[in-house]
Structure I
Amino acid sequence: MIDLKAIDNRIKEIERRRSLLEDYKEIPYEEFVSDFSTYELAIRHLQVAIQACIDIGTHIAAVKNFPEPSQASQVFTVLARNKVISKDLAERLNQAGGTRNIIVHEYLDIDLSIIYNIIQNNLPDLERFVYEIGEYLKKEGGEENV
């Protein structure tokens, strides 16, 4: 059974982190990359938001017995194949998952221009993920699931 409370907690965290990341849109690039505290905090917000999406996807995939992805970040492809989220969103979130892997595992080689670009252009993907998960849960169990 899908743990709605766990999903709701992660959705709230995605929304919170996305909202915090919106504030970084106003910071000029040169200022962003030259201020360690600024970009480190932005990176952490991005990492947590992406991880929460992965966690939601992994939970749904496990409960529904969808095929297990080879990497956690590929869970979005599994969700798209099973009509939980759209294919185009899955493709964009797979890229986000790759960014999360770099943040976690290759933290010495983070390209700040990529992080800045994500903040400037890709935050709506987080909103879209929350929306599509909500729509899926409505179809799965009615309004009381959202």
Structure II
Amino acid sequence: MRWLARKTNQKYRLLSESEWEYAARAGTKTPFWSGNTISPDQANYDGSYTYGGGPAGVFRQKTTDVGSFSANNFGLHDSHGNVWEWVEDCLRDDYIGVQGNGDAWAFGICTARVRRGGSWYSVPDDLRSASRGKDGPEARGNTIGFRVARTIN
């Protein structure tokens, strides 16, 4: 993000967990922005598994180019699948004490960070808008990525 900030003279950051979920849901209340189920034609995940009566399908076993699947109602691609996305928040087991303004929960010692969205290696349950993963902040791999945000005043 430092490179992007220098290149554009703008400040960038990771999304907060609540911002990520709002963007992934794209105005819906269903498990996926596309409805109650998901198929391998809609996202990149282990299509050997199903969710909510959805169809099984291909397991691509790698990331795909962004834009390979339809965008959600907010115009965002790959909010479900492809790579887990880091968010700014430290892991919490509950939402007690979380501010309602969308800010990240980044208090105290942060030994685990939240990741959202599932990956190409995930079962479809992990792709649900409400699903949360976790890792230590040092975790790296071909199933983890991030989405940047810019605060506009």
Structure III
Amino acid sequence: MITCTRRIQFCSGHRVHNHESKCRNLHGHNYVAFFHARAPILDPLGRIIDFGVLKEKMGGWIDLNWDHGMVVWKDDELGCKAAGMIPGQKTYRLPTNPTAENMAAFLLLDVAPEQMANTGVEIHKVVLWETENCWAEAKL
């Protein structure tokens, strides 16, 4: 099978609710997401999908929802309250605690199917780098 990958960088803040150490505090990262795509056949040009379309669909969702904003768990009352103290603060309420693992899984299982609908292309793996030394991978 042939696959292709698009790299998307973004900056975002989060807090890991009930973390045993410093990640329980609001803080930010320069994230890098790798979206691995596959399709049953290549298009007439010999591609799975144009890389610009992956940027528009997956990167566009990230720009709108996570980039330069705070990602907080919807059940984290203090995190939501803290993010809401800044007028106009972009805040995304994730259904799970915003660990790198949960964020990668959310991109794969929730965001990608919606964004890639009607393209004939499936995002089958998301790798999310939280730092140069720490990343998580979610795959189908």
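When you work out mean count of other Cβ atoms within 10 Å over residues 15-22 for each of the structures I, II, III, which one comes out largest?
The structure with the largest value is II.
Given that FRET efficiency 1/(1 + (r/R0)^6) of positions 47 and 103 (r between Cβ atoms, R0 = 30 Å, to 0.05), derived from a single structure, equals 0.60, which label among I, II, III identifies that structure? Intermediate results must be reported in sequence, preceding the final value.
On the way: I: 1.00; II: 0.25; III: 0.60.
That value comes from structure III.
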Top of I, II, III by mean count of other Cβ atoms within 10 Å over residues 79-86, largest first = II
query = Which structure, out of I, II, III, was Cα extents along the principal axes in Å, for residues 71-126 alone derived from, given a value of 42, 23, 14?
reply = III
inquiry  = To test your reading of the models, identify which of I, II, III gives 1.1 for distance in nm of label points 7 Å out along Cα→Cβ at positions 23 and 119 when calculated.
reply    = I
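Laboratory data are not the source of any read-out in this text; all were calculated from the coordinates shown. Worth saying up front: this structure is predicted, and the values here are computed from it rather than measured. Cβ atoms are built from the backbone, for glycine too; each structure is taken alone.
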